[in-house]
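Values in this text are rule-based calculations from the coordinates and carry no lab data. Source: prediction; values computed, not measured.
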Structure 1
Amino acid sequence: MSDLKVEKITMDELRRQFDGDVERFSNEQTGQTSAVDAPLVLELFETLISGMYPSGGRLLDIGCGAGNFSLRIVRKLPQLRLTLLDLSRPMLDRAVERLTAEGFCVEQTIQADVACVELPESRFDVVVAAASLHHLRTQKDWQNVFGMIYRSLVPGGSFWMSDLVRHESVLVEALQKERYANYLVGLRDRDYQQRIFESIDRSDTPETLAFIIRSLEATGFSRIDLIHKNMVFASLAAIKEFDNK
């Protein structure tokens, strides 16, 4: 997370990177330690989603990885029918293996870059995207993906996002980056912190929370709640109203 311009890796390079990292992302406790408050966000999302959709329905997990997020939610709502989307086929295979081993229903898997896929309209009750959309490269990509997610939801459906974010204010951004750096050093050491920051510089293109909320509103979502925010990570939910067209 330096202030210098760094050339981003391609989606194919990113896919190969994730292909080789399945084991780490298969651990529910340690797979997302670099994401601040990831266990808390999982708990908040699973509790809220299960409370809003007690009868289940269809859930799309964007950037599902090895299935940690889906597993937590379907353990609360075992009648959910899942569609898994990820850039990495080995990640998808592991997610299916873990979910079906516990008896849950995976209706479909989609190996694709979310910026280049088409989703069916009015199919899903819930769409989740945990630590995945920061790989989108342009603001237009973000807006297009939000539009696709909105169209894929049934009326009354909801979108749940947790991700790395930037800040509008230079001073706020600097402070929050410093806090995050200190968190990573405390988690392991200075070398670990530098590796994470270098990875973000090369792999990620986070947007500001303000831009994300404005874009969701422009797409048609009219009820948006900030569920949690700490340092450079934020989690939110957006509802597709019944009377929206």
Structure 2
Amino acid sequence: MSGKDALLAKISAANQANPLRRSPEELAARIADPKANLIPARADRPEPERYALFLAKCRELAITIDEIPDPESVPQAIANYLKDLNLPGKLKLSPSPDVTDLPWDSAPLLEVSAGAAEIADQTGVTPVFAGIAETGTLVFASSPETPPTLNFVPDNHIVVMRRSQVVRAMEDAFGKARERFGAGVLPRTLNLVSGPSRTGDVEQKIVMGAHGPRRLHVVMVDDMADGVGRDTSGED
């Protein structure tokens, strides 16, 4: 028996008399059929109001947003964003079709490559798993195609998102993850990001980019123009 197995066996033996102890079968059943918490009224709204709430919450968190009509407009929208801030046009993309399959040739001044972020990368471009209207939080699911270093290493994080990915509350985002990935194959991490990195530790002054990106920018594709959007988060 390994040291780990011996330790777990001792914990199990000591826990036998615990009145809160439940059988593995009961725990598995609870995990398979999770009970949803209450959804706050401010987020439980029709889609147009929910989307407006998400935009407002993002802006409160210093997340900038560029709303565009279709995916084909994404490269030029990103080029314009970088130009307006006088930032280099060199991008590191998530190796995900959600961003690599965009028509980057339509913005020839951009220099793009794909892969995990390195310390020299200034701007990362990633897809998102979901956006939470209640808080303006962005949810990122880690995978080989969506390495989480791109969420945290570059100074500038650009997120390509679809309007149909906006959900009401955190419970909805977790429900989408269970539905999309299934038991036993959930992502290693779900990173919840509420705005660019900041700290007020020194003299109570807000400093952006203290422990991650100093800028967080969302390029929002309106796939709800006809009133019916289809969320294809993580589809094969």
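Here mean projected area of the Cα convex hull in nm² has been calculated and equals 12.3, so which of 1, 2 was it run on? Of the options listed, only 1 reproduces it. Each of 1, 2 could give helix-only ellipticity at 222 nm (-39500 (n - 2.57) for each DSSP H run of 4 or more, over all residues; to 500), but the derived value -8000 comes from 2.
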